[in-house]
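Only the coordinates and a few stated rules stand behind these numbers; no lab work does. Remember, predicted model here, so these are calculated numbers, not experimental data. Cβ atoms are built from the backbone, for glycine too; each structure is taken alone.
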Structure 1
């Protein structure tokens, strides 16, 4: 069982093992399920340090941040506006305003550059 990811080679090995384990759909209590959880944690830690995220799509990053922080769309209402506005933003039917970007950055601790679309 892998207990550390030292470099790209080990990172790839861990990703391959996760894919294989996910195909078996192990229960969380099983040895395989615990190994899967441990590998995911190791991969996330390695990627946080060695695989920098280059933001290019503020909505994709916002969706990623929501997933990482276990947020729902309703949690974005204080930063974006009502439920309808949040839905429009997340479905790319409306763009983030400067005020929304500022509120999201401050409220969710997101760098401003991650919320400004590329080419702006």
Structure 2
């Protein structure tokens, strides 16, 4: 699993939300941000979120079990308090770092260039 960052944010808290998105983008590996986006046409939840959202600080952001416990304090069908913030954050290599890389030797490169040039002439 390449998951390295899990957070939940509420865009009405602009500075907090911006910092979560920036941290998610900068993190190597897979970042997941649950965004509490409100649709004013069909399900206007601004009042609910404004009353129930609170910022949480997870004691150990590297502990997935603790993060999972905090995340599960609220689900989309309950009227309880809604924790937002960083729940899980670890250093992990990105997916691209696991891909094999082929760096041709200089001699190989020179030979291939000469071969290509000779075919063109």
State the single structure among 1, 2 that was used to calculate P(r) over Cα pairs in 10 Å bins from 0, in percent, for residues 11-66 alone, giving 18, 44, 31, 8. 2
Kindly point out which one of 1, 2 the value 13.2 was derived from, the read-out being mean projected area of the Cα convex hull in nm². 2
Give the label, chosen from 1, 2, of the structure having the highest value of relative contact order in percent (Cα under 8 Å, 6 or more apart). 2
Work out which structure the value 11.2 belongs to, where mean count of other Cβ atoms within 10 Å over residues 3-10 was derived from one of 1, 2. 1
For which of 1, 2 does helix-only ellipticity at 222 nm (-39500 (n - 2.57) for each DSSP H run of 4 or more, over all residues; to 500), calculated from the coordinates, equal -19000? 1
